[in-house]
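Trainee: Next up: some structures, all given as C-alpha cells.
What follows draws every value from the coordinates through simple rules; no lab data is involved. None of these values were measured; they are calculated from a predicted model. Cβ atoms are built from the backbone, for glycine too; each structure is taken alone.
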Structure I
Amino acid sequence: LDPETTIPLSASKLALAGTINSEPLGTPFPLLDMAELMMGISDNTATDHLHALVGRDRIEQTVDAFNFSAPDVLKPFLNISEQFSLYFSFPLATALDYVNGSESYQRQFLQDQIEPITPVMGGPFANTQIFLTGTWRATPTDICRAFAQLRRLPQGSDAIDLVDHALGASAAQPEVRGNWDRVWYKGGSLDGSAGHYVLTHAWMLENAGQDPWVVIAMSNNSTGGIDEFAVQSVTGRMLELVSQMP
C-alpha cells in the first residue's frame, strides 16, 4: 500500500459507533490517520474502510502467515459491520448456524445474507450469546506472535513507520510511556446491557538495544459484568513490575 494513500469516507463502510461517522461523506482521510484511528481508539468506521482497502483475501493470508493457533476460526475474516450483523440482524438460531457452520457455509452465508444488509447500525436482536464463540478470537500467544511479526518489519521502511504510529497512538494506562522507548498498545471490548462480556489489553514495551516485553490481559465472561477497574488495577501492577525488570 502507498503510504500517501487517501481514503474517502464512504457511506457503505460506515460502522456502528464510528467516531468519524459525522464527517461529510467523501472526506479524504490519509491512510496513517485511518490506521491510528483503528488502533488507537478502535474506531469501527476506520476499521471497515481499512478492511476494504486491504481486502479480505490479504487479511486471511496474514492470519496464516502469523501462524495463529486456530486460523480457521478467523475465516472468513469479517469486518466490523459484518460481525455486528450476527449480533443484531438475525435470530439467535440463525446466527448460531453461521458460527457453527463450515467455512464454505459461512462464506456462502456472508455473500447471500450478510453483505446485502451491511452496513449494520443496529437491529431487532441482541445475540450476546455469540460474543465468546462467534467473534474474532486469539490466544495470548497469538497476540505475541502478531507483535513479533510486526516488529520484524524492515526498520526504516514505510511499513514499520505506519505500524509504529498506529500501535503507538494509545498507551491506555498512565505513566507507561515514561518507562519505555517504544510502546505499542491495542485493546478492545464487546459490550451489552450487562456491561463488558469481553475486555482485552495488549502492550508491547521496548527499550533501545533490549528485547521487548509483551503484557496481555484478556477477560471473557458469558454473562457480562467484567469489572474494567479491577482489570486495570491488575494490568497497572503488571506494567509496573515489567518496568522494573533488569
Structure II
Amino acid sequence: MACQTQLRGDGSLEVKTKATNRGDEPATNLQAVVLNLPGAIPSHTHEVLPDGQSIELAATAPAAQASPGRYAAIVRLELQDLNQFPLSAMGYAYYYLGRDWASPLVVQAQPFKLEGAGQLDLLMTNTEQKDIEAVVRVFYPRELRGDQGPLTVRIPAQQSRDLSVGIAKLTGQDNAVYPVLVLAAYELDGLHTEKVTEVKVTLAAQDNVFQRTMPWWLAGLAALAAWVAYNQIRWRRRR
C-alpha cells in the first residue's frame, strides 16, 4: 500500500492510494478512507481485486482554509476477504500549503506486544527553542481499537513528555503485526507542521489452557488406563 497527495488548482486535495493484493485469494469491497479530514473522506469502492493485481483508489477533499505549512493525510484501506471478514491496512502521505515545514518534533515508541488490551507509551521530544503545544491523534486499523484523541500535550523547549493511550484487540490475528499511526500537530511562528509516527503492534497469542496442559492430561489418562488394566488383571487372577 502506498499513498500520494496532490493539491489541485481549485485548492482541493486528492489522495491516491495504490493497493496490491499479495494474498492467495481475491480481495473484495476495497475502499480507501482519509481518516483525519473532516467527515473521513472515502474513495469509490472497488468490488474485486484478484490476487497479484493492483488498484488505485482516489479520494478528494474540498479546499480548506488553513495556516501555511506541512500537513498529513492518514489513510485506512478497508477491504474484505471472500468470507466477508473485514481487513485493513494503514498508510499516509504529506502535503504542504504555501510553505513546507518538516516537523522537528521527535515521537518515539518501542515495538509493542499487545495481549488483549494495554497501554501504548509514547515519548515526545521538543527540539525547538520554544515551548510547543502539540495536538495528538491516534489512528488504528479495523483490527484494533483505542484512544483516538485529540490529546493536547504541552512540551517545554528542549524537553520531553510521556504520553500513554489505551489500545485493545478487536479482530486481529494472533502473532500478526498491525501499524498504528500517531499524528502530532502544532503551530509555531505562524507555521503549521504535522508529524506521523508508525508504531508496530504485535498481537500476542491467546493463552489456551487446554493446549498448555494437554501433556499433563495425556499423562494422567495414561496412568489411569494403566491402573485400570492392572486392577483388571488382579481381578481375573483372583477368579
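Trainee: Output the label of whichever structure in I, II has the greatest value of mean count of other Cβ atoms within 10 Å over residues 189-196.
Mentor: Working: I: 14.9; II: 17.8.
Top value of mean count of other Cβ atoms within 10 Å over residues 189-196, among I, II, belongs to structure II.
Trainee: From I, II, which structure was helix-only ellipticity at 222 nm (-39500 (n - 2.57) for each DSSP H run of 4 or more, over all residues; to 500) = -11500 calculated on?
Mentor: Details: I: -11500; II: -4500.
Checking each candidate, the match is I.
Trainee: Here's another thing I want to ask about it. Using the calculated result 3.7 for distance in nm of label points 7 Å out along Cα→Cβ at positions 117 and 141, pick out the matching structure from I, II. List each step's numbers first, then the result.
Mentor: Working: I: 3.7; II: 2.2.
Considering all the candidates, the number was obtained from I.
Trainee: If we compute distance in nm of label points 7 Å out along Cα→Cβ at positions 61 and 85 for structures I, II, which one ends up with the highest value?
Mentor: On the way: I: 2.4; II: 3.3.
Of structures I, II, the maximum of distance in nm of label points 7 Å out along Cα→Cβ at positions 61 and 85 occurs in II.
Trainee: Same structure, new question: Figure out for me which of the structures I, II the number 18.4, 55 belongs to, where Rg and Dmax of the Cα atoms in Å was derived from the coordinates.
Mentor: Numbers: I: 18.4, 55; II: 25.9, 102.
Computed on structure I.
Trainee: OK, next. Starting from the value 16, 41, 24, 15, 3: which structure in I, II was P(r) over Cα pairs in 10 Å bins from 0, in percent, for residues 45-100 alone calculated from? Could you put the intermediate results ahead of the total?
Mentor: Values: I: 22, 44, 32, 3; II: 16, 41, 24, 15, 3.
Here the read-out was taken from II.
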